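Asks: Once you scroll down, you'll see the structures, which are given as structure tokens.
Throughout, read-outs are computed from the coordinates displayed, never taken from laboratory work. All values derive from a computational prediction rather than experimental measurement. Cβ atoms are built from the backbone, for glycine too; each structure is taken alone.
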Structure P
Amino acid sequence: MLNGFAASLFLLLAAALPAQTPSVQQIAQQVDEHYNRLHSLRAGFTESYEGMGVHRSESGTLLLSKPGRMRWDYTSPAGKLFLLDGKYAWSYAHGAAQVQRIPAKKLDDLRSPLSFLLGHTQIEKELTNLQLAPGKGGSYLLTGQPKGKQDRVREVRLAVTATGTITALDIEEQDGALTRFVFTNEQTNVPIPDNSFRFTPPPGVPVVDATAPI
């Protein structure tokens, strides 16, 4: 009887103990492992921006395909597109007077922190001063600063699940502006046609090679 009581007491105490919190390295490695197994991804996204008295909210579908291809297809506003074909980044909005193009190596767009997912992901090499905090609903918050963007970006925050899926990305700029991406309905290793990452300018719309980040 005593042994049974002791065993029950042990189980009750064990259940009451909080789960061991993983380290920042463990969560970062979970993100690495999750995305390094992928060759393609489709997800819905909502993008919001607040800064300098401006508030903007947009949404659409994100496609990623390795190596080096990314497509942000906006449904709100309809007709807006940001595409990375591996060589160039293209930016166009329906009705715009021109298409902007810039070599991928010169790209400094705020969506580019996700571009590390297009190759061999290594969070601890992409973000400096990496820190971990508990998030909502059992998720975690990875915070750091993207290398090479210290003059523009103050902090990047990644909301990730325990299995390494990124559900949100916050980018806080040095001037206080905040861009937030929320991702939903992630589908991994889905077939994506190659022509999804080819951009043909609308007839009569000129292509302008951008000298500044697009």
Structure Q
Amino acid sequence: MPKILSQKEVMGKVTDGSSVMIGGFMTCGTPVSLVRELAGQGVQNLTVICNDTGLQGDGIGMLISSDAVRHLIASHIGTNPETGQKMIEGKIQVELVPQGTLAERIRCAGAGLGGVLTPTGVGTVVAEGKQELQVDGKTYLLEKPLHADFALIKAWKADRKGNLIFRKSTRNFNPLMAMAANCVIVEVDEIVEVGEIDPDEVVTPGVFVDFLTRGSNGNGQ
């Protein structure tokens, strides 16, 4: 059964140099309260795995602004000009990964697989340094799994055993990331007693969840 902690307590577990997956798509489904707390704690040299860096000063952009990120693995950074500027200045190492490939690499980690074969990126800079394999006469890249020390997840509702429900598109990367990290920390709008959630509504079972904390926005977004 996961522990229920304050945002300050639970973010204190993320230390300098940690690798951190953060759910969300353009801050939709991003655990904004957790990110804000983490940025305020002054951690440094993080490896952040996410779809994007949100907006400048918002969502994951708060970690960019606080100089907490050393290495970024994401599908795009165009919505946050500060990320691009810090990449140009050499302050952040950015690894851009096609969005579907990013999701599959995270899924592979959670499923215990050795990687995924994809034609995406063959013949482009994406293929540099990667193994190519031929299957039935077609060329594929071997994309290796992505693991992390921590996953910061946003859910709408949880019971005290950590079973999670997500609202609509806010689930995006969250369920995949909850399976691919050593420690899963979930910001949730509402925590209910065991038995109050219909099992058919559960997307992420509590076995994957280590810590729960209540968010501050209360709108499920």
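Asks: Have a look at P, Q and say which one yields 1.0 for distance in nm of label points 7 Å out along Cα→Cβ at positions 34 and 186, as calculated.
Replies: Q
Asks: Okay, next question. Please state which of the structures P, Q yields 4.6 when mean projected area of the Cα convex hull in nm², for residues 90-145 alone is computed from it.
Replies: Q
Asks: I have 3.7 for distance in nm of label points 7 Å out along Cα→Cβ at positions 122 and 154, calculated from one of the structures P, Q. Which structure is it?
Replies: It must be structure Q, since only it matches.
Asks: Of the structures labelled P, Q, one was used to calculate distance in nm of label points 7 Å out along Cα→Cβ at positions 42 and 58, giving 2.1. Name it.
Replies: P
Asks: Determine which structure produced the value 29, 22, 14 for semi-axes √(5λ) of the Cα gyration tensor in Å, calculated from the coordinates; the candidates are P, Q.
Replies: Of the options listed, only Q reproduces it.
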